1. Computing helix-only ellipticity at 222 nm (-39500 (n - 2.57) for each DSSP H run of 4 or more, over all residues; to 500) gives -12500 for which of P, Q?
2. With volume of the Cα convex hull per residue in Å³, for residues 49-128 alone computed per structure, which member of P, Q shows the largest figure?
3. For FRET efficiency 1/(1 + (r/R0)^6) of positions 25 and 89 (r between Cβ atoms, R0 = 25 Å, to 0.05), which of the structures P, Q scores highest?
4. So if we calculate relative contact order in percent (Cα under 8 Å, 6 or more apart) for every structure here (P, Q), which label has the highest result?
5. Given a value of 0.30 for FRET efficiency 1/(1 + (r/R0)^6) of positions 33 and 73 (r between Cβ atoms, R0 = 25 Å, to 0.05), point me to the structure among P, Q it was derived from.
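We did not get these values from a lab; they are worked out from the coordinates using the rules stated. Small disclaimer: the values here were computed from a predicted structure and weren't measured. Cβ atoms are built from the backbone, for glycine too; each structure is taken alone.
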Structure P
């Protein structure tokens, strides 16, 4: 699992994105098998999906990038670690959804991001993430014609 992951990183550094993706996807399959047999934790999956989202981004595979973020969310929450890798990706996903006009989904993901920061992530940049997620949630609600709810969220903070 870790060897496949490291080989994927090396291919990425060389600019060989197809092989980087292939080896990292292999690592995901191995990590899932280890998790299923209780021989490994979720952190390997968080690492792999974090890598994949960058690989998919650079190769223009937008749908796969955002699916990798969703997988990263699931394994971070399941394992209770990896929040530092998740939050930038989650902020990116809320921006993507907002720009697509998917205001309801954007608001939901922004609320999830805010909740994660408040419950699990207590670093010096925590307030930055709270501001990002609250602002994105309020903007999404405002643009989806829920201005009163947006106003209430902002007034509570």
Structure Q
């Protein structure tokens, strides 16, 4: 039997079967068991599932984050970067060339080093991080497409 869980920092996850006591002991502090998520347009409000409203979607855009690894995987699946670039970026061993080019052309010179270091070392990438709109412009990505990459679903 499937079970749903939610953590304020990690979000929702679902198990395919009853978790063992040992598994539950390894869950992060602050998790709670919740009803199964009804659909992709729903979010947990702390007490129940709700359908995203326009304001909720805007809030989700402001708070949505992906790990660098997940963002690299999704960027590669969209064709924005190569698989090799995704591997290097996820490992913190480099950054895709178009990201480096975007930093060179879209970030003031006195801030470029800090941004390059952040791109290589930050563990999470936020939907509204400063570099994301520049990357979107460089690749011709719409807000709706980037929202989908970050699993932001708009009103149904």
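1. On the way: P: -28000; Q: -12500.
Label of the source structure: Q.
2. Numbers: P: 89; Q: 119.
When volume of the Cα convex hull per residue in Å³, for residues 49-128 alone is calculated for P, Q, structure Q comes out on top.
3. Top value of FRET efficiency 1/(1 + (r/R0)^6) of positions 25 and 89 (r between Cβ atoms, R0 = 25 Å, to 0.05) goes to structure P.
4. On the way: P: 14; Q: 24.
When relative contact order in percent (Cα under 8 Å, 6 or more apart) is calculated for P, Q, structure Q comes out on top.
5. Checking each candidate, the match is Q.
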